[in-house]
Structure I
Amino acid sequence: MTWALLILISVAPTVLLCLVWSLIPSPDEPPRWRTALADRLEALAGRLRRRRPDPYDPFLTLRVQERLGAVADHVRRLEVDEHTFARAERIIASQLAYDQLLAEACRLAGVEVRPAALGDPQERFREEVELAARGWTW
């Protein structure tokens, strides 16, 4: 019993001193309790704030339409030119870029982008038809 009391008497001041020392801020950082309180208040404020939707940018749609037209023209030129070096590779790369632009256009127009294999012509055609039905031109 006396050993336990001796250990308690020798350890208690050290623990108390460490607790008090942790409450004293260093010159470089704010106190820990203040940052913890600020984090909790910020989380509470985040739940209470109303989420405003981002304003729609019509120029983003115009940029995507312009890029779609440019890439489609590039693919058509590659398909016509018989003497282009690595023609098949260029056509494939251009069609993949076109597919990604179509997917971005579909997200902007609210069209569902279905998971499909890369370069799937049926999915490409479906997305083009859906965009054309919503008034997109390129």
Structure II
Amino acid sequence: MIALIQRVTQANVKVNQEIVGEIGGGLLVLLGVEQGDDKQKADRLAEKVLNYRVFSDKDGKMNLNVQQAGGELLVVSQFTLAADTQKGLRPSFSKGAAPALAEELYQYFIQKCGEKIAVSSGIFAADMQVGLINDGPVTFWLSV
């Protein structure tokens, strides 16, 4: 599983011009599910996202996680993160999980994170438009 996390001051996701998920300060999580991923990997990635220290403490150091900073999560499924881009000029998505598994683990990841923090989300497999103000900018690629 892959999470591209971005520290944001605000973020939203729209489907058909309607906002379906929105947060103030926190993390935008673009989530990719690969073949071989399972709930155990989703658990590990959720813990990593929730505890990754990317927010500044009183001294300006990145020492606080999203929970300590009082932030929220906006989770958006993004199958393109599983793309193989090593060969040619067109991405291959053969490493991506089958849609049914990807949706199951996407929903599971949201539920696990939601046990500890406020979570908004996009709609799985929808054509979405994501808006954000990246704070910093701060962006990290996390995988398990």
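Where a number appears in this text, it was derived from the coordinates with a stated rule and is not lab data. Computed from a prediction, not measured in an experiment: that's the story for all the values here. Cβ atoms are built from the backbone, for glycine too; each structure is taken alone.
Please state which of the structures I, II yields 18 when relative contact order in percent (Cα under 8 Å, 6 or more apart) is computed from it.
On the way: I: 18; II: 39.
Working through the options, I get structure I.
Can you rank I, II by mean count of other Cβ atoms within 10 Å over residues 36-43 and just name the one with the largest value?
On the way: I: 10.2; II: 15.4.
Structure II comes out on top.
Of structures I, II, which gives 3.5 when distance in nm of label points 7 Å out along Cα→Cβ at positions 12 and 28 is computed from the coordinates? Write out the running numbers ahead of the final one.
Details: I: 3.5; II: 1.3.
Only structure I yields this read-out.
Given that log10 I(q)/I(0) by the Debye sum over Cα atoms at q = 0.14, 0.17, 0.20, 0.22 Å⁻¹, derived from a single structure, equals -0.81, -0.98, -1.16, -1.28, which label among I, II identifies that structure? Numbers along the way, then the final one.
Working: I: -0.81, -0.98, -1.16, -1.28; II: -0.63, -0.92, -1.22, -1.40.
Going label by label, the one that fits is I.
Between I, II, which one scores greatest on percent of Cα pairs over 15 Å apart, for residues 44-91 alone?
Numbers: I: 65; II: 61.
Structure I gives the largest value of percent of Cα pairs over 15 Å apart, for residues 44-91 alone among I, II.
Just checking, which of I, II has the largest value of FRET efficiency 1/(1 + (r/R0)^6) of positions 4 and 100 (r between Cβ atoms, R0 = 30 Å, to 0.05)? All intermediate terms of the calculation are to be shown ahead of the outcome.
Numbers: I: 0.00; II: 0.85.
If we compare FRET efficiency 1/(1 + (r/R0)^6) of positions 4 and 100 (r between Cβ atoms, R0 = 30 Å, to 0.05) over I, II, the biggest value is for II.
Tell me which structure, out of I, II, gives -0.53, -0.80, -1.08 once log10 I(q)/I(0) by the Debye sum over Cα atoms at q = 0.15, 0.24, 0.34 Å⁻¹, for residues 84-123 alone is calculated.
On the way: I: -0.40, -0.80, -1.16; II: -0.53, -0.80, -1.08.
Checking each candidate, the match is II.
Can you say which of I, II returns 20.6 when mean count of other Cβ atoms within 10 Å over residues 68-75 is computed? Don't jump to the answer; show the numbers that get you there.
Working: I: 16.0; II: 20.6.
The structure behind it is II.
Name the one structure among I, II that helix-only ellipticity at 222 nm (-39500 (n - 2.57) for each DSSP H run of 4 or more, over all residues; to 500) of -24500 was derived from. Present the calculation step by step, with values, prior to reporting the outcome.
Numbers: I: -24500; II: -6500.
Working through the options, I get structure I.
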